[in-house]
Structure I
Amino acid sequence: MTTKTTALKTLTATAVLCALSASAHAATIGNTDVTYGGYVKLDAMWSDYSSGVQAGGSIGRDFYVPGTTPVGADVDSDPVFDMHARQSRFFFGTATTLDDGKEIKTKIEIDFIASAAGGNERVSNSYAPRVRQAFITYDGWLFGQTWSNFQNVGALPETLDFVGPAEGTVFVRQAQVKYTTGSWSFSIENPETTVTMQGGSRASIDDASLPDFTARYAHKAKWGEIVVAGLARQLSYKQNGIDADETSFGVSASGKVNFGKNNLKFMLTQGQGLGRYIGLNVANSAVLNGDDLDAIDSTSGFIAYQQQWNNQWRSTFLYSFFSADNNSDLLAITGDPTKTSQSYSANILYSPVKKLTFGAELKVAERELESGSDGDMERLQFSVKYAF
């Protein structure tokens, strides 16, 4: 190996190490800009349930998942306390200028929430990393996994809870091909159908012959932004000798309105067979009725107002809801599905320095089944977060 080659490899290795260990967010290696960042977050929560405590391993103990709120007769139980750092995340990105002058970018992002445990709460509290996003962008095209084009991430309010308006928002990340031109974007995305089976059990079916299709228009102005998105998908069940398909459509309008330093964010979504796209799959896409799929209609939304008290203190006040129009003629099949879910929350956030935030949040949530059986949750959450 020549001295020149050895020196070049040493310089390259040094540049990579500097990019990963320096306090700056970016470095340049050749014609590629390297970026990295993320945050570390600690969450501590007291949760009080009216109808029995969720099991310790339930995902609803880590953050609010509407479909996991216990329902039924009132149960006299004490609040439960949970603490974790699973929401912490890291991303790594590149941006390279090609010979034709165009730029190609990549991003990989991981976190540890909603992933399998690699240990236990007795000793190590280890959790496996999971891929949140992994994609390439080039000349208006995106290839890889990221937020669904049907979702407007910019409309999500600032909350301590992982999702915030969980039952009221479109919330999906998945593999896709997306093309953006001006204010318009179009995508084909990975299909998956959640079906209600006999007795109310859920089956996740990957039998669709077509991808999910989306189209989205975004208008930005000084006053804020408005986004309108449409979704068309094929619901499919091809199991046990049954070959059933159903077409599903949905539309979502969301946005942000600025009031000086304050803002109002909102979303309203309506559709047939939206299933997993809404409310963290609080309702399924369809019911298997003999040899046919009966799509479930739903309406959901949220409204959130953020008040900037001063340069260090701010608050978000949030209301979120979901309503399913379950076919009453199919209750013998579905059992007792969720009819409505709603939640209210208010928080206070304090940032003594940029990117360091201490917060407290109170959330009250309710879930009601088609039979009228219901339950609620009250959660007090404290968080400390530092973004880097």
Structure II
Amino acid sequence: MAAARLAVLIAALLCCSLARLSRCGGGVGGGGGGQRVQNYTSMFSFGDSLTDTGNLVVSSPLSFSIVGKYPYGMTYFHRPTGRSSDGRLVVDFLAQAFGLPLLQPYLSRGKDVRRGVNFAVGGATAMDPPFFEEIGASDKLWTNLSLSVQLGWFEQLKPSLCSSPKDCKEFFSKSLFLVGEIGGNDYNYAFFKGKSLDDAKSYVPTVAGAVADATERLIKAGALHLVGRGTLPIGCSSAYLTLHPSGNKSDYDATGCLKTYNDFAQHHNAVLQDKLQLLRRSYPEARIMYADYYGAAMSFAQNPKQFGFRHGALRTCCGGGGPYNFNPKASCGVRGSSVCTDPSAYANWDGVHLTEAGYHAIANSILNGPYTSPRLL
């Protein structure tokens, strides 16, 4: 029953100062101490709802209209934009840090695409639909716009970016490619179907392999600077905490997160990192970075007040009550829910996604902290 309730919830949810980041806008890459800094002139992003800036709303305006309605977008844009948050996402902060415009969604892009495009789609998966047919979970999919579809969009866009192999090599030498976060929904859909953690663990090599394959495909298309991104600590998600409670205190860590689900997230991230390391050996000319979303998020989950989160990192800003202010029957934006007056005091936005402040903390950690390997700055 919990899995079924979580499925309904996700369906609904899918429908630190900026100045500090801006001062990093001279470019990224290299290191400190007088080394040359890479100046990115464009950025291209692939992923799911943690990165989507509007593609889901454009592709499914009726089914997933909740993220296109208030209070989504209330903080920075003061209107819904299709982002699953109250404001900006990590991809937005990175774009601003590099002096780039916020990435336009591929499905509603304008004519000027040479400075970057976002291909991410809320609810997207690393695997294609046949995988979910094989595990008996195809009826749980909320979109078929998987990672391979997003890569296809990039190939279709490529002639608008460069016209010859030499031209493409020059153009992409100054472009940053963000691959993920993606893969979390592959496991969510399996859980919706009642699959166990052991079942989901058996899918990890395949799911992480799809992300690595996408990274390799981009390298073959000319990408030189790529960031693969790990998944968040799902055991700290108020959705999982609410729908999978345990009466055994030993199932929770000192922060209050569910150990088994966090262990699972770490396992996925470890397998992904191994596969990216193999790519580094095969393509030494490419700079393949790994962004540790898990570590960055756990830093403020464990020390929320250090990051300005007065209400901790587990309680939801926009929700319908309960210990974590999360109610699958009254999710954010649905009748019966309410929104906090100050989202910046919360890390968790709607039970599944983070607030702008939460994403800002992750972006800052990726740019300036120890959570990108090799370092982004």
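Each reported figure results from applying straightforward, stated rules to the coordinates on display, with no laboratory input. Quick caveat: nothing in here was measured; it's all calculated off a predicted structure. Cβ atoms are built from the backbone, for glycine too; each structure is taken alone.
Listing for the model above:
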quantity	calculated
Parent structure of the calculated result -12000, given that helix-only ellipticity at 222 nm (-39500 (n - 2.57) for each DSSP H run of 4 or more, over all residues; to 500) is the read-out and I, II the choices	II
Comparison of I, II by Kirkwood radius over Cα pairs in Å, for residues 82-209 alone - largest value held by	I
Origin of the value 17.5, where mean count of other Cβ atoms within 10 Å over residues 290-297 was derived from one of I, II	I
Origin of the value 19.3, 62, where Rg and Dmax of the Cα atoms in Å was derived from one of I, II	II
